[in-house]
Structure I
Amino acid sequence: MIKKSEFLSGLPQDMFFGPMFDEEEVEAVSAVIRSRKVTQLSSSVVGEFEEAFADYVGAKEAIAVNSGTASLHTLLAACDIGAGDEVIVPAFTFIGTVGPVLQQRATPIFADIDPDTYCMTAEDAARKITPRTRAIMPVDIFGHPADLDPIRELANERGVLSIEDACQAHGAKYKGVRVGGLVHATCYSFQESKNMTTAEGGMITTNDPELAERCREVRHQGEKSWGLIERLGYNYRMTALQAAIGMVQLRKLDRFNEIRRQIAATYTEALADLTLQLPQEKPYGWSVFHVYSFLLPRELAPQRDEIVAALAAQRVPVRVDYPWPLYTSPLFKDQTGPFNCPVTEDVCSRVITLPTYQAMPMEIAEKIGAITHDVLATYLK
């Protein structure tokens, strides 16, 4: 029997939300407040953040918005995706990926994932394409990039858009190049749990200046110029306060990502002798480990919730990302199937997630790894 942990007793209940701030962020926000120019309409800070972020990811254009969900919705609206259109999305993702598709009254078509990276595969996306398909939307899940080349090639071959959801993958690299300028457009989230944050916020990056201009119109009530409305738009503008935080966080992002990778390596070392499927990096991928998710052996899948409860009882901050394929949610009960995503269903039944946030002391990561090992070892005899 595992003795109840004392040295994790002071941990917060949810360590998946842990931004790292210091006086730089405080001073940056204070400077905006002192300027009395706090919105995108009056301040230059949002534009400066957009330029810096575009330069960081290697894209020609960046459009800042007020959430990751807004980034995807803005992009889909700017691409005129709507009723009768289909967008291929992974079955293993957060609802924020798919909600914007529904907001545009388009239909999400769920594709299966790679069993090692948990990202959508081009092979299954190809099986799901129909004459109604307008876009393929891979997700760089948990910080590991999807295999983008075959997805982009498939999209180009079939005359559809390739849209990357990189909301968990700031700074991730595909074949040695940061994601953000490798497909038609890429979307990011800056919510507080992400590898960098603006508290809430998002960004679209693209090399297409015309698309960027349409995104700016959608972001600002659909206005092309003062009083000239050519399309339906929204108030999705980022504030100067958020952008000021983002400028500081962007300068720290590489360090934050290295910390997350060190935490992931610590967990891997602690769990390496157990019969688990630990996170893997493909030869083409460099992960920024938004979280650390591993798979139990299949024979333990029925006990997954019991194991999670046992870990939580030891004060290990643990959760399940994601507990079921998205298409099984009641929201999609009227959508026709079957979706035939057996890998997703298998992964959902076995996955367990540990936190990697950059404010976590390495000593805590080591203790989480050790306790997780001991709890799991009792089930893996």
Structure II
Amino acid sequence: MSKKITIFLSILFFLISAGLTYYFKSNTKIGLLSKYNKPGELQNGISVIEEGPKTESCPLNGKLYSRGQKNKWEKRRPLVIAIENHLDARPQSGLQNADVIYEAVAEGGITRFLAIYLCEDAGVVGPVRSARIYFLKLLQGYGLYPLYAHVGGANTPGPADALGEIADIGWDGYNDLNQFAVPFPTYYRDYERLPDRVTEHTMYSGTDKLWSFAAKSRKLTNIDEDKDKWDEKFTPRKFKKEAKTSDRGSVNKISFGFWEQFSKDYSVSWNYNKESNTYKRVNGGSPHNDFNSKKQLEFKTIVVVFADETPANDGYPGGHLLYDVVGDGDGLLFQDGKAQKISWEKQEEEDTMMFIDKDGEEVELNAGKIFIEILPIGNDVKY
């Protein structure tokens, strides 16, 4: 009898353990999002925009929103998230909700995104990956103490040491939201969102989670611990109304690669739609969809920045890279169905990267979402 009881209890214990494991695994990945699924907030990871007359301009891209939406972003500061573009990380979550996105090679021809949020929310964002030094230099142009969300980062001693730089500029443990210093459930692993992927492509968060953590644990909202507003030293770009349909051009496709040997999987095309006056992204030959909305990424303005790419030579297997994104250089601007040769300027790390026309004047960008592609000098862009 005791043997049967022992066997029964063993089986019961196994079933309970398995059930609890599944429960916590599921809740770790998906269930914890339920508290964000409130009417008028975030539903299934998709941003819900406050309705009303669109009279308020987003500081980062000029897009117009309602006063209700502005009430949200006035209480926070820019949030910058490192998002992977490895084949196994696609489709990513939350890219469409970013105000501005930068893309550059992380290493080995694999690109990574620097997604910047302020005016919209994304209930699920990821997969979140590690920090890079040139992304750090770019995000420093987004005001005082922008929030930087990432999972670790390049830390080999040398010029590509992103984590060392974060510590040197006083961000470590403050506006830097390294996953290794931010407890669950702000970050969580989701092994089912993209099944059969390696662990490094399973880290997710959400904009509301990250803004909430920063406010509660780091005392960072729209103001910092010294009561300084994030935008006191921020220089916004200039924006304009989009061209009338009759004035729009016929540059219908933009295409390029980053590293020639990886052109198949990491080639990019942007297809222009004259009616909507937007560009839809193709990634590695396939429509680049956002997992949250299941819709193709669509942006108002595409900027190509040519920057000097050099190896860091720091001994890291696979090779860290350096992109010279402080200074100036050449570029291309695509908006309103037209292509324009421009130059870019960012004289100090804290400066906003500005885009300049042939007469030396700042170019006005269409009000709307902006995608900035960082390409090595000499890469061919077809349009």
Structure III
Amino acid sequence: MGREPSFPLHVQPKEVQAVILSHAHLDHSGAAPMQFLNKEMEMHTTSVTTELTQLLIEDFLKLSGRYLTYEHMDLISMVKRTTNHPYQEPFSVGEFTITFFDAGHIPGSASMIIEADGKRLLYTGDVNGEGSNLLNGAYTNFGELDAVITESTYATANHPTREEVEEDFVGYAREIVENGGILLVPAFAVGRAQEIACVLERANFQFPIAMDGMALKTNEILFRHKEFLKDPTLYKRAIEQCELVTGWQQRRAVIRTPSVIIAPAGMLVGGSAAFYMGEIAGNPKNGVAIVAFQVPGTPGRSLLDKGLAIIDGKPRRVKAQVRRFDFSSHSGRNHLLEMFRSIKGNPKVLPVHGESEACIALADEMKNTFGFEAEAPEPGARFIV
């Protein structure tokens, strides 16, 4: 919390015609307000992404604002100059025609086709081909392409099936609560918290569930944009089954009853999850379900690797049971390859958004399996399609 963030290679606003935002996560949106120092700048995204981006960046400014080169007024300027577009309806930015498609990653996430001069480029954004209880799987019927910029987060690994993960998670939740314990689920406020609630509702989980923190604001946004959800009825039931925690008196009350508590931050970097962690860590009847990737150096990673939690500012041994569940919202290797099997033409493929080894491995796979020209680009590299 409050640590200095890292930023991508800077691009001068005067060199940018428009910002096309794939989704709200800060590794994609967090530097966007910097471009709005240029008063001619415009942004294009989906309607729910606009609201989620504002939510996340406002929180980002509270936690790390002293390190940022923009202020809240720049965020508001960005939002005012944003045009929202539905999936599969082309729009124009200068000489480019752009079409958004459901990427299946978080609500409102978009892959996009960019067309100009008779060429078609696919930018996948962060993509999930499998789908979830909350979201449909990614759209992949893109037809003939000349180039693809693709994510490669899990290009060298596969995930277990969602059915296996959900069954394992629900069984663990029941075991903890039936034995009189509390299960803490640190979860990202956007998407993951709501997905966990949907998993429990779909499994007819009969024990108390509480949800806390910024996830509650996300809930409200998604109720306003139900067209982006796979099953709005399931989502409504899932949120309605949760006790929505809005204050400290209620927060202290929920930890006195065996239950499941869904709370940000997903990596235990602050948020209400940090409070609950301190309350439940000392009891072996309790449990912690890690349902998101834990970045090295975060409290969540320390919990997984060392069994330690930061409590009252000090690392302490956790007696509660800790288990990890792979609820990834990124395609694994097999789903990425399945996407490329559906692509027509002979595109140049540029893997990004992954460790260097993953980008190189996916480029090699594109060349060896599909015969595509492929290269793992260096930051700042330029290509002509």
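Just so you know, all these numbers are worked out from the coordinates, no wet-lab data involved. For clarity, every value in this text was computed on a predicted model and none was experimentally measured. Cβ atoms are built from the backbone, for glycine too; each structure is taken alone.
Miscellaneous remarks
- Value -5000, calculated as helix-only ellipticity at 222 nm (-39500 (n - 2.57) for each DSSP H run of 4 or more, over all residues; to 500), assigned to which of I, II, III: II
- Among candidates I, II, III, the computation of distance in nm of label points 7 Å out along Cα→Cβ at positions 278 and 366 that gave 1.7 used structure I.
- The greatest value of FRET efficiency 1/(1 + (r/R0)^6) of positions 222 and 310 (r between Cβ atoms, R0 = 41 Å, to 0.05) among structures I, II, III is that of III.
- Each of I, II, III could give FRET efficiency 1/(1 + (r/R0)^6) of positions 102 and 286 (r between Cβ atoms, R0 = 35 Å, to 0.05), but the derived value 0.95 comes from II.
- Label whose coordinates, when Rg and Dmax of the Cα atoms in Å is calculated, return 21.0, 70 (choices I, II, III): I
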